[in-house]
Structure P
Amino acid sequence: MQTVTTLDALRDATAQLRASGEIALVPTMGALHEGHLTLVREAAKLAPHVAVSIFVNPAQFDPNEDLDAYPRQLAEDSALLEAEGVALLWAPSAAQVYPQGFATKVSVSGVSEGLCGASRPGHFDGVATVVAKLFNQVQPEIAVFGEKDWQQLAVIRRMARDLDLTLPLADRIVGVPTVREADGLAMSSRNRYLSHNERTAAAALPREMKAAIARIMAGENVNTALNALESALIEAGFTSVDYAALADADSLELLNTAPAGPARLLVAARISSTRLIDNMPVE
């Protein structure tokens, strides 16, 4: 595996790889776990060369979030990626991604405005901006993301359509189903922040989401089911619920009745200072 940290080296490396086949990119912020490695394995099925980026993006952290506390373990992550047969690791510095005088922002209206966008102002502008840069830097034919952050995936696909991106095309931005722990909790780098008791309580999130979906599909009023979901999470030990919403799977328009087409149940909730997100299909 080749590791590069400058744009000149990246362009040389990707040119060499592309001469013998397509590149699939897996963007990450590091602190890799089995969920990330599942994305890498899926990418390897789609293209002969897999590139992974590791960049803790300051533009997607708001002032109330501790950017410095985000886990960074480049040596360990690099070893995991090399064991998976990754061809290229792009690990730029913040100065490389956002050089002095940087003044451009990509903002995606609509899909970025509710849900996590409402409670984390500017977050998805930071996501869209850095992903647009990663696509321009690596120029992958395919990009692979996890479905755990469904809103992020919707924002990136919308951006690709609206900006007529050719590398990758919007329909080659691939979503991979969420990888879960044995008790159903979605794998996340943030899970490591949970104490033993908090981790036990966190298992209520997927369990109560499944129960809410069953109630909605059985004909229960959507708002009643969502309120019951929120109450069950608080009772289980969650500190607060940012949102619990039923939304159209593509537009993320909120739904008040059982869906006629593909939809998602999306939840963000906090245990102490740790914010967990999850979503599940409702169809």
Structure Q
Amino acid sequence: MRIGLLGGSGQIGSEVVALAASLRCEVDAPSSRDVNLMDRQQIADWVNKGEFNAVINCAAYTAVDMAENDEEHANLINAVGAGYVAETCQLASIPTVFTSTDYVFDGTKPEPYNETDEPNPQSVYGRSKLEGEHLTQAANPQSVVVRVSWVFSTHGTNFVKTIARLAADRDNLRVVDDQIGSPCGARSIADALIRIARELLETKTGYGVYHFANSPFVSWHEFAVRIVSMLHDQALIDHEIVVQPIATEQYPTPARRPANSCLAADLIERRFSINRPEWEIELATVVHTLALSR
């Protein structure tokens, strides 16, 4: 199977590249300099020359707080560019797999969000990703949208790496305890995306919106406590750290975060036989890798 991958240098994209060979896939992942999401012709030339069986679009503007003052740029990448990619894939008669986010919801539902729940994004980032979902599905009926939350890995910037950096020289951390969700390992997400792309090629069915989440659901504070414990286990920190729970209002941010980011992911598991391991398994691997890279 030959996959075209956009966003190959990001957290999820890097793991798609790393996993491809073991899943019998060949991946072509051009940089944003080689394929500009704002250039329809560049996208078309890349897709037509690549002879792909599917395109996975992980390219995204993910600076959630910066997006509040950079709405045009966020929309160009997360929405307009996503539409161009899907449009090109439709003309080439190949499926598009597009990654989206828990931020499309307002976070007020008391239970985990299902795929049929009505989105109501509260941030520029969330609105741009929801528009990207709409444009992708409108442009290419052979498309799958996969919403994920709280992505972490050894790549880029994420909560795990931030906690590891702060814990190195602090003995007290203050972490929000009234926002809950599911930390999602980028490796698990990448595995799911490749398997979905393969299934779409083989069955020509299963198009639509799906949620992916590792288990269990936790607060940011609970996640931080577990990260710190693993940092101790891997000797990345050698001092005691108090992880203090705080309320959202004690840590104001430009973009509003959903209080409930829990995504019900039974549908993707049933439809594509997706493995969704507990996030602690992947967290242990990520922390171990960080320790080896010191």
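All of the numbers you see were taken from the coordinates with simple rules; none came from a lab. Model, not experiment: these values are computed from the prediction. Cβ atoms are built from the backbone, for glycine too; each structure is taken alone.
Side notes on the structure shown:
- Entry that produces 1.6 once distance in nm of label points 7 Å out along Cα→Cβ at positions 29 and 77 is calculated, selected from P, Q: Q
- Taking relative contact order in percent (Cα under 8 Å, 6 or more apart) as the criterion, the largest value within structures P, Q is that of Q.
- Answer label among P, Q for the case where distance in nm of label points 7 Å out along Cα→Cβ at positions 37 and 101, calculated from the coordinates, equals 4.4: P
- Which entry (P, Q) yields the derived value 2.6 for distance in nm of label points 7 Å out along Cα→Cβ at positions 149 and 261: P
- With Rg and Dmax of the Cα atoms in Å, for residues 21-92 alone derived as 13.0, 43, matching label from P, Q: P
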